[in-house]
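Some structures are shown below for you to check.
Any read-out appearing in this document is the output of simple, stated calculations on the displayed coordinates, not a laboratory observation. No experiment lies behind these values; they were computed from the predicted model shown. Cβ atoms are built from the backbone, for glycine too; each structure is taken alone.
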Structure P
Amino acid sequence: MLAGKVAIVTGAGSGLGQACAVALSREGATVAITELPDRRDKAAETLAMIEAAGGAGSIVDLDVRDLSQITACVGATAGQHGRVDILVNNAGVNIRRNAFDVTEQDWDGVIDVNLKGVFFMAQAVGRQMRDQNPSGGSIINMASIMGLVGYYQRAAYCSSKAGVVNMTRVLAVEWAEHNIRVNAVCPTFVDTPLTRPMFEAQPEFLDDILHRTLLGRLATPEEIAAAVVFLAGPGAAMIHGHALPVDGGWTAM
């Protein structure tokens, strides 16, 4: 489905980013795996998984808070592989804090990665997609159901993800003429090795999540990655400017 396509996945060393990179590779895409420089070993694990399955990829150091690194990442990927067809804007952080206790440092730390970094990564890749021949591509921003609803201890996170949702719409409006499709995926809580200890330590938190989720369970990384692959592929050619909840029915209530 994606044979001959080149994808960039940010924060692809673990969790959702890793699942997205592997899933895109399985559909034939060559994947540029980006990670923070001090997490290059994690990126190498993702690349090993891709290569073990017969896929191809590369590793690019990237801190999305640094615009010079964003420019270098996109340039290196296009230089090595000839073009960029898909961007999965996945890198993100969360600082859980009651709203009364959020500091300026907390706020800036979340917004700088989740919103500013996502925008400038999309901008750099969008320019590449506009100028390449043939032009066009698919940008998938990793938002969250927390960008569609509110939840406890996530004032900065919910604000950042709501920003991603509406930013996705703005880019869709502006970039349609360049054949650049822009969509967002809005996952519910996902069962990963990083989140599992949190759920185990706070069973009441998990119970509340499951109560709000009509299907009564957490998502898997592979389920979120499947939505990303769909939006990246030809079957989604008419889907543009959409925020797709993958939430087990949470936002239906």
Structure Q
Amino acid sequence: MKRVNFYYSTKLTFDDYVHDHSFALRIIPPETDTQKIIFCGLNISPYVSTQQTADAFGNNVTSGYLKGDHRFLDFEIKGSAETDSSRHRTDYMPCYLYQSQYTQPDESLKAFYNEIKGRCTGTVSDRAESFCDILSDTIEYCKCVTDTSTTAAQAFALKKGVCQDFSHILISLLRMDGIAARYIAGLAFCDGETHSWVEYWTGDHWEGIDPANNCPVSDDYLVISQGRDFRDCAIDRGVMFGKYTRQLQLVRSVLT
């Protein structure tokens, strides 16, 4: 068990005024068997009243509505938690067995799976770790070549990507192998932004693995959201009206 302090902030700046802005934030870490939230404060600017709900995947959702003109939306969380990777979560859902929007393989990714599956044998954990090892040797960690819309198939074609891409490709491989896997978004020791990793179902519990760093998940990871892929875990989503054409996003996060 480890006591961690966390901080995350995002500043969304629009290049013109917007109004009637409805938004949903998945930013408040959930209470689970592997993490206890001691304190978490949320600040949003401009000030707006919000509603707290949970989605189908168990993520905390903060919803709000800004009617008047504004050119930015800032939000931040700050708090502390106890993490314990020796404990296990058992919140299984059958949907994690099936490919989703970001993990759907193309013929090239299917061929890669067929090429390496014979080297990935043993228990579910043995197979997951083998797929992760091979992926680490195949894909180069490289920023600014993909974005949040990049799929597993597209990142695999580039043979480059960031944590989101590594996670999507590994999830795709695991699901092709009949292993349920889910996408995790959160904070970790290795990033100044949000990080992503994978949890796979062993048969009776979830195990975490970080394909971008090719290592098991430890107490130095804090879950913020989970789902089938990035689409289910996006920190912020919104609909607004106005003449803006661009949105600038500045992100800062700390996990200590």
Just checking, which of P, Q has the largest value of FRET efficiency 1/(1 + (r/R0)^6) of positions 122 and 234 (r between Cβ atoms, R0 = 30 Å, to 0.05)?
-> P
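Which structure, out of P, Q, was mean count of other Cβ atoms within 10 Å over residues 138-145 calculated from, if the result is 12.5?
Derived from the structure labelled Q.
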From which structure (P, Q) was helix-only ellipticity at 222 nm (-39500 (n - 2.57) for each DSSP H run of 4 or more, over all residues; to 500) calculated, if the value obtained is -13500?
-> P
To which of P, Q does the computed value 1.03 (Cα Rg over 2.2 N^0.38 Å) belong?
-> Q
Please state which of the structures P, Q yields 19 when relative contact order in percent (Cα under 8 Å, 6 or more apart) is computed from it.
-> P
